[in-house]
Structure P
Amino acid sequence: MEKLKHLSRSQILFILLFILFGIIVPITYISASLHVDESTFLVIGNSIKDGSLLYKDVANIKTPGVFYLSALVFSIVGKSFIAVRILTYLVHIVSAFLVYRLGKKIADKNIGMIASLLFLIGVYIPQFQGYRYLTEPYAVLFTLLSMFFFLKEGYRAKFITGLALGIGIIFKQTAIFLFGAFLLVYLLNLRYQTNRTKDYIVNSVKNLIFISLGTVIPLFIVFLYFFAMGAAYEMLYYTVFTSTSTFGSSLSGIMDVFIIDILSHLPVWLLSLSMILVVGYNFLRGKMLNAKYFLLTLWLLVFSYNSFLRGSHRILFVIPPATLLASLLFYDLYKYLKKKHNSLQLKCVIVSTFLIIVGISSALNIYNRVSMSYWTVDDQIQSAAEVELYIDDGKVYTFPFQNHLFFFSNLTPYTKIIGDIYSIESINEVIRDLEANNVTYIVAIKDAIDTLESGEQTSRYTPPKYIFYDYIVDHYQAVGTIEYYYIYKLKE
């Protein structure tokens, strides 16, 4: 209480806004519909809780962290999507605190407070889906922890850097890109003559070795577990060697998503991009850089390709470095405009431009938030009940994957792969399972079937799905329609 009495107005405002964006805002999402990936993680987690072995009995291309975490939660509180969402909200709060600590370490507490709030705003933007139980929030938490220890001196800190990174990879393979940022920092610093010394090279190599050792240990433990369970080959097959190519994805479809991703958090992207350009220009000119600014820039760049190419929740990986870079520039602009000798006209132009950009971003996010209300978790529960009544023997496959039907009913998946048809190999596996288990029914989304019938190819409906659609036509016949789905039954 004594400490609270000495808080400044800016700190009190930060605490209030942190509570607003970290606790109150996510509560409004608690009954949002299950994302297709989210429902997959929950169904597989529940199967693991009931005794199934991941990659052997049920399979998906994600690394095991998210599945076993949901299995753990379900074993404690029962099958509850609300429980894992609340856990995700708590993870974002811890991540926001780490962003604050990073900002404070890189510059000062003001940068930390601004970046922390921008992070919380970003993860709960509807387009980025941070309010759902997905892999990214957990992988981001451990990449933040890894970066926090990377900024500390000593080989022990570098070893912990690797440990955190390895755990992040267990939740999502994409986290490995952070090692690329660490590697680039040491390599690109050789551009400066002062770093071309034996001591710098030896110390850099030792740091990378300790980071690598720390990274390998969690991954090796996971491998040993699946090796002991007789599923090591399957684990490597699905998580490392399975192709996830989208084949001929529609460029216009990708651009539509890309534009929405950009506009949703436009002020942060513009400010962080400006900082990247400044850092890049100084690097090319050979000027000595602030080492921490340089690290943030590389952190953002190594994740940008995958994040912005595929969009939506993958953007969560670039939000931490982007908010830190944006906060640094924003605070510099704020201090610059406070100077008395600045002209009123210049201040008006800068503030007006900033408000217009914020207005554009806010309007899009409000629209996206309102549009979410047309399809809620209650609708999914109802649709699952309707499908369950229609299927007389319980044997059903959903196309494209709609695993909320399994999560909210007593229906059971009769295929090993629980998730999307993402490659030719996965099609063959699913077809073998359908035939081996004599799966009677296929429940297909109306919009998907109508699109596939029209022959239109988009980023969502690629050649593998057309192949499977042809299989449905050859081996199943339409027998009914409910609100959102066509029902197909195996031909005699």
Structure Q
Amino acid sequence: MAVAREPAAPAIDARSSSAYTHGMGFAPDYVRLVLAENFEDAKRLFLDPLLAIHRAHLVMLARQGIVSSGDAHTIRLALDSLDPAALRAAAFDGSAEDLYYHVDHLITAACGTDVAGRLHTARSRNDIDMTMYRMRQREALLGLEESVLALGRAWHAQAAANRHTVFAAHTHTQPAQPSTVAHFLLAAVEQVERDAGRLEAAYRSTNHCPLGACAITGTGFPIDRDLTSDLLGFDGPTGNTYGSIATADYLLEGLSAAAVLLVGVGRVLQDLLLWSTAEFGYLRLADGYVQGSSIMPQKRNPVALEHARALASRAFGEALAVFAAIHNTPFGDIVDTEDDLQPLVSAAFRDARRAVDLVAAAMDGASFDRERMARRAAEGGITLTELADTLVREHGLPFGAAHAIAARLSADVAAGRFDGLAASLAAAAREVIGSPIEMTEAQIEEVLSPGHFVDVRITPGGPAPAQVTRALADTASALDRRGAWLAGRRAALNAAEAKLSGRCGEL
């Protein structure tokens, strides 16, 4: 009877060995085009999060008894021996595949293979990477929130200084009705305050810790995910371990909030640049934010706002590129969401912040030509809406008839059929409703004045002085609340960092 044999062990390809995959034998072009670039990006973006993750994981392993206190102490000393400055200065030499393995080699050199290898118990580069990405994104979200609040305060300060600065607001690119610079800018302040809320929501989605998900299914070791989350400043661990590695919605949510912000700021920038033209002449930037011409001595170009617009467009494009890179990729651990993508995410947030900061800085010291704006607000019959409203309120006309009378008056003035406001109004009323309406010249001039137009717009949220004063107070309080949230989050992260340092130091 034949004796059953054990199946032959599969041949091991040397190229799949640990030595190969962890940094030896890579093709020179692969090193040049991918690994060396990614190594530099990782040092710049993820060194600090990686070291923090090592320490938090070590504290957890020791507390859970997965690693002995003696080994934990030895590993902690090895971690303490790492020089962040030297790590940042290190060049990719092919001895390690990436930053993780480069640091791992240094830890091994400091405390030996047997002890160093225990640090990687119950984790994977997958959950380490996803945790690093979230740590980096939450920093980016807080930084952009800080810039947004600074812009809101800059616009708010200009609104407070220009609550009585009347100008001709446009609809469909044409002069429409008088408003005030304060009213315009408060709309922009409310918009960026909502942007701050979107960034906060994205932060809450981001600030959950994937550590413990390991490769994708978790581990059989009795780890404490709440502890590592707490030590790293997260609000708690992520849920499903598969999703902890596979999902990218938190990433896209943050970029979506940034993209909405950039579109909104860009639209306001368009108006500010238009106001800076010689033809409008409404807005004048401080000297430090304009440039001249190499050939035209008279030029005073508002290039700071142009640069801000360009940076905002660039950041918006970078954000959309992230969506394009992730679109239709597999739902799992995949390179498309990792090393090659993360620098683009970082660039999008960095350029967004540059754009927002530049607008805020340029608005500080900018001035408005109040006389010119007021003069333009009195041109073109843009206060005729109030004449129609007055005919409704004080003379009992239906608005349709009042609108027709005001339109006829405007047409008569434009055609030169003008015998004075009172006479022209009486004639227009006679033609529309069959009888004249009697108002004095002074009464009509008052009704048609831009200042009166603004003063009677008492709708909540309107440009009337009392409403603007209320809105200034409300938006200041809203910005303060956002600022308190931001300060609280930064304080929580600082406290977690201090706790981690203390707990690790106890090992």
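Read-outs throughout are calculated quantities, based only on the coordinates presented, and are distinct from any laboratory measurement. Remember, predicted model here, so these are calculated numbers, not experimental data. Cβ atoms are built from the backbone, for glycine too; each structure is taken alone.
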Given 2.3 as the derived value for distance in nm of label points 7 Å out along Cα→Cβ at positions 153 and 305, which of the supplied structures P, Q does it correspond to?
Q
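Kindly point out which one of P, Q the value 48, 22, 10 was derived from, the read-out being semi-axes √(5λ) of the Cα gyration tensor in Å, for residues 265-424 alone. Could the numbers behind the result be given before it?
On the way: P: 48, 22, 10; Q: 49, 26, 12.
Source structure for this number: P.
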Per Kirkwood radius over Cα pairs in Å, the highest-valued of structures P, Q
Q
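Which structure, out of P, Q, was Kirkwood radius over Cα pairs in Å, for residues 41-232 alone derived from, given a value of 18.3? Let's see the in-between values first.
On the way: P: 18.3; Q: 20.1.
Label of the originating structure: P.
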